[in-house]
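In the part that follows, the structures are each spelled out as structure tokens.
Coordinate-derived values only; no laboratory data. Just so it is clear, the model here is predicted, and its values are computed rather than measured. Cβ atoms are built from the backbone, for glycine too; each structure is taken alone.
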Structure 1
Amino acid sequence: MAIDYTELLNDAKEASKKSYSPYSNFPVGACVIYESGNKYQGCNVENASYGLTLCAERNAISNAIIKGETSKIEAIAIYSPRQKRCLPCGACRQWLSEFAKSEEETKIILEDVNNKILVLSLEEIFPHGFKFDE
């Protein structure tokens, strides 16, 4: 499937506008696309107890799950107006690994410091993620 990375990143930008981030003032939006072609958005939702904050990436994946998505993640775009190359945290990398098509094939779409699209593989940002051995 050919993915329009610009459109995916624009969807993440739109999601960042809905962020609830009164404590960090660090809005983040994400848009994940699955093998099915379905896209799901998420934004970070903070809590006064910082550990209960939900990241945009996990919010987008949860959105997909609640809507019945069963295929694998092709790509995810992540955006914050506060920081270029807004990479996912460790917990989000593990969640992506859980639902990824594969570490090599699943793409992370970011905006670089020159406002250009930066495409990385999940393997590049999370080379030895935890997997349950069956």
Structure 2
Amino acid sequence: MTVHGVGIDMVHVPGLRDQLADKASGFAEGTFTVGERSDAAGRSSGDPARHLAARFAAKEAFVKAWSGGFFGAPPHIDRVDLRHVEVVSDAWGRPALRLAGPLAERVGPLRAHLSLSHDGDYAIAYVTLERPLEPNRLEP
């Protein structure tokens, strides 16, 4: 495997909470999958905005990591539907990214590593993307 790109993003939780409260904007429905909203609502902290902030940071970090792998080249997709970048958790609560739709087709065989964290009013996400080595190419 070879690193394709890295991305990091930080989100101000109170600011995201304000966006979520504006139901007329459709922000939550246009950004998060039903599964992400349900998972955040079911967390023991009782503050879905805290968990959605980390998921929003993960989506933005993914876009940075993916597009950063094409430095100097034009974008491969003009606009990313953030609902096609879904943060899922395993049975032990460890996060991972699941891609869907045309984004999954375009991205191809990348492996994503995701780390999420919260501290006070901020949530942060870090994404590393790996691409399989090309045939007959050895890692240094």
Structure 3
Amino acid sequence: MSIKVVNTNKAPAAIGPYSQAVIANGMLYASGQIPLVPETGEIIDGGVAEQTKQVLDNLRELVVAAGSSLASVVKVTIYITDMQQFATVNQIYDTYFAEPYPARACVQVSALPKGVEVEMDAIVQLD
């Protein structure tokens, strides 16, 4: 099995020992994205709605860099620090995806990198 690394300057650079995304066996595995603005490396201003939009924009850019689109996403995992914000996250999420929706999990966590409120990763079928 060969692994191809996907990098784009349209999504935040990795801030640790990991790749933005990798391709293996026709699948793209996108690392967790937090609401960093790619151009500045800073967290986007605003609350969970703005953070969710930035996270999904970052994921979309990784998928596009791999030659695909959000329509090919098969699984998303959402990590949020406050389940009370789930409705807001879900409302924004719905504007990025169409039926058939990807499989999904959403879990509340005690903390996320840099104190953000939301993080998402994705698996994408490229074939």
When Cα extents along the principal axes in Å, for residues 34-97 alone is computed for each of 1, 2, 3, which one produces 34, 25, 19?
1
Entry that produces 40, 33, 29 once Cα extents along the principal axes in Å is calculated, selected from 1, 2, 3
1
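Suppose relative contact order in percent (Cα under 8 Å, 6 or more apart) works out to 37; of 1, 2, 3, which structure was it derived from? Mind showing how you got there, number by number?
On the way: 1: 21; 2: 37; 3: 32.
Matching structure: 2.
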Hey, distance in nm of label points 7 Å out along Cα→Cβ at positions 66 and 114 derived from one of 1, 2, 3 reads 4.0; which structure?
1
Using the calculated result 1.3 for distance in nm of label points 7 Å out along Cα→Cβ at positions 18 and 42, pick out the matching structure from 1, 2, 3.
1
